[in-house]
Structure P
Amino acid sequence: MDKEVLIEVNKVKKTFKSLVAVNDVSFKVNAGEYLALLGPNGAGKTTLIEMIEGIQKQDSGDILIQGKSWKGNAEKLHRVMGISLQETHFIDRNSVEETLNLFSSFYGLPQSRSQEILEVVGLEAKRKTYVNHLSGGQRQKLALGIALLNNPRVLLLDEPTTGLDPNARREIWNLLEKLKQTSKTAMILTTHYMEEAEYLCDRIIIMNKGSFLAEGTLPQLIKSYGDGEIIHFTVNKPFKESLKSLPSVRNVFWEDKGTKGKLVVTDITDTLPHLLALIAQEKLKLLELESRKVTLEDLFISLTGKALNE
């Protein structure tokens with residue numbers, strides 16, 4: 001049985017004067033699927049999201065929501081879409097309940113829907129609290145609640161947990177995970193937290209300078225990097241011998257004038273004894289040593305040249 005495609009982006013391009021913000025990108029998101037869009041600042045993520053939202057118009061290509069373009073269908077598409085941004089401005093002297101009632105009225109929904117959302121996002125105890133008295137995490141819960149009022153088929157979240165403490169961020173994750181279990185909503189998430197994409201999303205797209213660099217599930221992306229392991233180390237002086245000849249070594253990266261290194265290897269247990277022997281042979285002092293599996297962050301840095309939070 002074919003899956004229902006809720007978002008379809010086909011060869012979309014957007015330029016601002018000489019800047020190509022989004023360069024001929026294509027992808028689909030099915031009902032019930034969560035997609036993460038990762039990229040450094042300036043990658044084109046927000047421009048792409050704004051075109052999907054209908055805020056901006058693409059220069060070329062097609063964007064379809066439930067098989068419909070924005071042209072001539074704006075009212076219908078707004079009713080099936082929920083949007084939560086990095087920062088949402090509310091009327092400070094309205095209570096949480098009044099704010100939800102206001103947005104419910106935009107959709108012609110009864111006030112009983114506001115009560116349901118208060119329970120969904122865990123703000124029942126704050127229903128009479130003025131918005132300007134909410135914490136950052138509570139404000140983001142309210143923003144997410146507003147995005148969910150109309151039972152959206154399509155949910156677009158642009159960095160919804162930026163600036164939140166780990167506990168507040170985890171609460172937002174739990175809300176989204178519960179939504180996934182109880183609905184067929186398609187979600188696109190942009191985030192600066194690699195673990196957020198790994199935890200929430202079925203599929204990940206890495207974007208830089210307007211183009212897609214990699215796309216797939218987390219295991220697929222890790223495998224594309226080489227499905228290996230990493231050895232980080234620091235010594236007091238540079239090596240005289242090359243480390244590329246050590247067993248299982250696929251790549252070597254250096255920092256701090258050759259004293260801080262990273263080895264990408266296929267088997268740590270094969271490489272490590274030889275590395276330690278070479279350190280002893282050259283009479284170097286080992287200052288730091290760490291070994292771990294390859295992560296999505298490693299792939300991201302190798303593709304974009306920078307960390308996600310830079």
Structure Q
Amino acid sequence: MKEIVSIIVPIYNVGRYVEKCITTIVNQTYKNIEIILIDDGSTDKSGKICDEWKEKDNRIKVIHKENEGVSIARNVGIKNATGQYFFFVDGDDYLSEDIIYNLYKSLIENNAQIAVSGHFYVTYFNKTMLYSKENYVANGEEILKRLLRFDDIYPVIWGKLYKREIFEGIEFPERKINEDAAVIYILLDRAEKITHIDKAGYYYIQREKSIVHAEYDEEKLTHIEFLEEQLHYIEKKYPSLVLYAENAFTIPLNGHTVLTYKSKLKEEHRKLKNKLRSYMPRILKNSKMSFETKVRSILIAYFGFSKIFKE
């Protein structure tokens with residue numbers, strides 16, 4: 001096991017968490033790693049912590065840059081990586097000590113291009129396991145079906161080990177959030193083999209000031225943009241998966257339409273409502289979509305929100 005795994009970590013103002021994050025990376029049982037810490041213009045102690053760790057471990061590279069967002073930070077990490085494999089970690093999350101070893105072992109034994117694990121969803125109050133206790137190998141189309149059905153493949157870039165070649169020509173969309181949704185389905189589809197392990201070793205931290213929990217604004221609408229691109233991609237390449245892709249698009253579309261209403265983003269709300277109406281014939285015909293989702297779509301698209309949601 002001499003191949004290098006490049007662990008890419010974008011970091012921005014996570015001084016309370018980054019020490020634990022880096023510690024769990026450094027302590028991986030798979031030792032042949034390079035750790036690329038991208039300080040994305042932090043204004044807290046995050047950058048200093050990165051520099052202190054660099055002095056303690058020669059496997060660590062630190063890149064300080066102006067704040068431009070996680071997408072650009074990840075792209076910078078990829079460009080500076082020398083490993084044959086990529087693994088992504090967010091600076092406020094942490095790992096089990098054997099996650100890289102387990103993923104690498106499964107990937108090599110199965111001659112796969114991507115290895116996937118589950119994860120723990122960690123809040124202040126509890127820790128929830130989100131994974132299936134199943135080892136299996138599948139191709140890109142089979143994995144996409146699992147992704148679109150919300151099975152055991154999550155639309156996130158972290159928690160997965162990738163062969164470097166999978167990323168050839170791929171960049172995260174710059175200055176946009178929800179960037180994982182823009183690339184994950186393409187990466188999964190590129191792989192001839194994907195292996196899923198029956199373990200969870202990624203700890204996904206939910207904190208109030210993270211992008212996910214920040215106050216809703218129009219920037220979050222990129223999620224719908226990327227999911228619609230995913231739907232068009234599936235339509236062209238995998239007609240048998242279109243109904244699943246429609247469902248995977250409609251549920252978030254409903255959610256964002258409601259959120260734009262509650263956030264008083266009138267123009268954005270109008271556009272999403274019109275988009276939802278344009279998809280209504282497909283929604284009503286979709287045999288893979290639940291009755292509840294169809295009813296919710298109709299109510300959101302055609303009825304006054306004051307009658308449906310308490311303000």
Structure R
Amino acid sequence: MSLFLHHFAISVPLFALVLLGYALMRWGGWPVTVPEALSRFVFGVALPAMLFRLMSQLSRLPPVDARLLIAFFGGCLLTFGIGRLVAWKVFRMDGSQQSVFALGGVFSNNVFLGLPIAKLTLGDAALPSVSLILVFNALILWTLVTVSIEFARQGALSLQGFGATLRNVLRNPLILAILGGTLFGLSGLALPQIVDLPLRMLGDCAPALALMSLGMGLVEYGWRESARESLAITTIKLVVQPLVVWGLALALELPEMETRTVVLMASISVGVNVYQVARQFRCLESAAAGSMVFSTALAALSTPLFLSLTGS
């Protein structure tokens with residue numbers, strides 16, 4: 001219990017920043033252009049600067065057990081199957097709706113919530129593991145849901161859809177920063193002070209701005225409609241997925257840091273990408289939006305709980 005309270009005390013200020021961002025937009029009278037501008041800055045500048053600088057020091061970072069990818073994405077695949085089964089048996093959804101429902105149970109808000117929380121609770125030692133997950137996350141999970149929906153609608157897979165997904169991933173500023181920083185780090189060179197200092201200053205502000213940006217963005221999503229489906233997605237995301245990933249991590253006998261990192265990333269709330277997919281395929285939009293709101297609020301309890309369980 002004391003360990004949970006310890007992690008809860010660490011996590012509360014982080015979620016308070018999410019609440020602050022939400023309050024500024026909801027009751028502060030801030031213009032609607034602010035969340036989009038802040039999100040673009042965080043996603044395109046601040047977080048990439050932090051990740052590039054971190055990965056440029058690769059030779060001094062602790063080694064990462066790459067089997068964490070099996071634990072995390074294997075857990076995603078199993079949980080995706082569970083989500084589709086629940087959507088089919090409980091809610092009688094069609095194939096496309098099942099796919100979006102199941103994606104909500106596995107696609108975490110790893111950029112705006114997972115990355116800052118991992119940095120501030122587990123420290124910089126966890127960030128190479130987080131970076132490895134981020135590199136493959138969008139490609140694997142977007143491909144998974146695209147394949148699932150296309151099979152549901154057409155009974156076939158389009159290589160064009162996979163190609164578009166791959167191009168979007170390779171244009172992602174975070175992925176480019178991780179890959180570029182890794183290549184620089186492998187060279188063994190050190191960043192000159194004139195480059196390192198601005199990157200460090202941008203990186204220092206990135207976690208707080210990311211959390212506030214998340215809170216501001218939540219204002220535009222509704223939660224009253226499809227509450228039953230939204231809560232079901234939230235339960236799968238915050239309870240089932242972390243337990244499945246944790247079980248695989250234990251089965252693989254991952255080191256403690258990798259285990260705690262993958263479980264932490266699995267316990268994070270539903271990502272905005274799920275709502276984007278729902279809008280793209282025009283199904284389950286209300287449930288996807290509601291699950292983002294519910295899961296972000298409840299992750300303030302679930303994430304410290306899993307941090308304390310894996311830390312014991």
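Numbers for the structure displayed
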{"quantity": "With helix-only ellipticity at 222 nm (-39500 (n - 2.57) for each DSSP H run of 4 or more, over all residues; to 500) derived as -10000, matching label from P, Q, R", "calculated": "P"}
{"quantity": "Which entry (P, Q, R) yields the derived value 36 for relative contact order in percent (Cα under 8 Å, 6 or more apart)", "calculated": "R"}
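All of the numbers you see were taken from the coordinates with simple rules; none came from a lab. None of these values were measured; they are calculated from a predicted model.
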